[in-house]
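Structures incoming, each one as structure tokens.
Bear in mind that the values in this text are calculations on the coordinates, not laboratory data. The model shown is predicted, which means the values in this text are computed figures rather than measured ones. Cβ atoms are built from the backbone, for glycine too; each structure is taken alone.
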Structure P
Amino acid sequence: MRQLSAIVGIADHGSFSAAADALQTVQSNISAHVKKLERELGCELVDRSTGQVTEAGALVVARSRRVQVELDAMLSDVLALTRDVAGTVRIGIIGTTARWLVPQLLRTVPQRYPHLHLVFVELTSTRLDVQLATGEVDLAVLNLPATGSDLALTPLFEEDLVLVVPVEHPLAASQSVSLRALKGMPLLLPAAGTAFRADLDAALSSSGTTLLARAEVEGTRLIASLTFEGWGPSILPATAVPGYLRDNYALVKVTEIPRRLIGVVQRATGLPSAPARAVLDLLTEIVFDPSRLPNGLTPVPPDSPRPRSADGRRSGVVLL
């Protein structure tokens, strides 16, 4: 484990000396650990001229992260048997969902599990896929289906996607509009390659309509911020508009755009730790409590069909 920690430290901090500082040891110890590991594996793991890990070193680092996650989970499981659910759960979450779901967890967890520590990482769905694969987050709440093939998916809720315009906008009084009604209107659109944009493009393709982009933006919360600052209308998830702005902006349903599906995702391999299982249970509890669910969301029953993962197989999380 010291050898694996040394190589991960170099990958994270960029040099032998920086890794030594981070691990609270001396550089000679880091060098000795890496040399032993290289000797055992029979290949160079760190390029001494640059201080960067080699291709083989990157593979070792990726596996080492998973080893550490499993060791942490083992400790948490044993503690849960003898005392209480304790440990750290790293939760990746997309920004618009984080705005209302994180406060719910912060309110519930200290009361239910006082020794449980939560770390939240806000990223796009695409980037959270990578964080899951490398073990940097334990769970991720994101758009489904996720793109990774080694992931287990559990749907949580569906969310309306709506046109957001100021209340003085000509379309603000409409209950709903079609995509054709938006043709020629400059919109702030999600960037190509994002899950949100893929859903929007699928709806556009079916309707034979194109939209005019004032700008393409990666990050739903940034799109929302630009809209609220007056840079143009946008199509957003319903929860992207906070309650204190609802009097200033109209949320208009776009008839051809289906709801987006949000779920919790974890790696399919490996047993979830006791703290991770506790958080999974809390997420389900929150989503199925009508008093805690914002407008525009509909819970997805646990026995609903699972979305397909990237390799085409049905996926689901087994809660132990």
Structure Q
Amino acid sequence: MQTILITGGTGLVGKTLTQRLLKKGFRVIILTRKIPQSGSMEGLQYALWNVKEKKIDLAAVQKADHIIHLAGAGVVDKRWSTAYKKEIQDSRTQSSALIVDTLKQHVNKVQTIVSASAIGWYGADTAATIETGFIETSPADGQFLGETCRLWEESVDAATSLGIRVVKLRTGIVLSNDGGALVEFKKPLRAGLATILGSGKQMVSWIHIDDLCRMYIDAIQNPALQGAYNAVAPKPVTNKTLTLDLARIVRNKFFIPVYVPSFVLKIMLGESSIEVLKSCTVSCEKIKQTGFTFLYPDIEPALVQLCKD
């Protein structure tokens, strides 16, 4: 029975992934700034860390066979002020540095680090990428999120000098009932409004939470995986298609499509509206070549499954 140390284990992906790992018989240790008073499960432990103070529970690190690194300030949690953009970057790079420095300085048995990254690595679609999708060898975009992802991945890559296998999953829009984009998409539907963002023509590269968790576990179990992989479903869709498919599933015919103009989104969201309006078609061919198969390659069955409860 192997032990997985998880950062960001209380977040959207971390909570579901922890459940999946425990069901598979792994022991899980979640690094957190505050240990919960109750709710612990068999096989699950919590350990303290504080990135700003560069403190981490060494015993927890030394128990780990693998590390899954999910920690980082939410990209769309707040408006992108200069201070918050710095927090987005620092929360990722400094947490990686703390982990790698601890591994350098102390005896451990860590074999693998699987780190979150994001398709923010890529810029906006070109004529070529709409046809083929961005691939992992595409250079990082020069804008804020591209630069953030580049620094994030470099900070984790430092572990390769220790002989540790590093896998980075560049994740698309995660569809889950527990938070994130899908919950936001559903909110206007309560009033019967299917809100299409901007022109609605922008491509959305998405992934079902179950497939994403399976990919993390596969990255732990398959020693052939190394480097960056796009964690997106095989069939990206337009924002309009996603919105209207969801509306039909939730409301049948009882909804009104409403376009939210780009200028309104820019007023509401500020600079981060760039990402909402950006078309980004991303290829998952590399992860498929490793033998990974998707339970939800198509958007409609994915949405039906998530909306059935």
Structure R
Amino acid sequence: MRDVAVLIPTLRRPESLTRALRSLFGQTAAMREIVVVDNDPQGTADPVVEALRAEAPCPLVLVHTPTPGVATARNAGLAATAAPLIAFLDDDEAASPGWLAALVDIQTATGADVVFSPIRGRVPETVGWTRDYLERFFGREGPADSGLIDRAYGCGASLMVRATALLGPAPFDTRADQAGGEDDALFAALGARGGRFAWAAEAWVEEFAPAHRATLRYALARAFAYGQGPSQTAAANRNWPGVARWMVIGAGQTVVWGAAALILTLLNRPSRAQIMDRAARGVGKVLWMKGLEPRFYGARELARLEGR
């Protein structure tokens, strides 16, 4: 087994963090270390880590990063390990026993800079008619077979080669701390310099959406933010023709999928949720400007947890 560390950023989710860590303790692959990045100013992950330390099959490292933010947390985790291979697992995910071994096997076979996992979304029983849509939304589908692919997915449940994919001491852009999308910029830059992506079809992970996120409103806000990604990446590179292209595509998607969503809503069809998602992504491509990004992470999440 190659020299690999697993990073888990966390913000005040003790039960989810416990589940994520125990899923790593059951891996068939050896790990150099597990790094937990506590992104809570109050340092609430410490009791969880200490309670589980004796069960860990490798060193369990706790890093306290009191400034809430998804990119800040990932950068802090990277600074705490010198491992040449870095796997990321979110604190609301649980990895199957063969997850890490499958990721490393595909990276070895393909030489890819980043390898992504399939994810099964899990939502509370109370979500009603949106269940199928939300489970797909919080999941990740890809090719049936493992191998090189021509697109990137999200950072969670992935494996990266540090020397080629994670350049510099802080590869994740902290300007994305509150809205997310720090991985979009990283993968766009990697692709531009010839980086390669791969898919490990057997590296299964489950993602458990908490009740406050397992809603149509939250998912559509995230879909809007995902839609903003291509336009914002083009704007960051001052590729104004690219921005115009994405805005035209987004306008078309907004009109077509928006009309379809309206019809399906009038007919009360459950499939309207997926069509609303497509329309929201189209709107995001048009309204990509800074200041219009929804806030999901960091200070916003902490304020929600504290009832502010």
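Before moving on, here are some points about what is shown:
- Which entry (P, Q, R) yields the derived value 1.7 for distance in nm of label points 7 Å out along Cα→Cβ at positions 68 and 108: Q
- Set P, Q, R, criterion distance in nm of label points 7 Å out along Cα→Cβ at positions 228 and 244: the highest-scoring structure is Q.
- Among P, Q, R, which structure scores highest (criterion: distance in nm of label points 7 Å out along Cα→Cβ at positions 4 and 100): P
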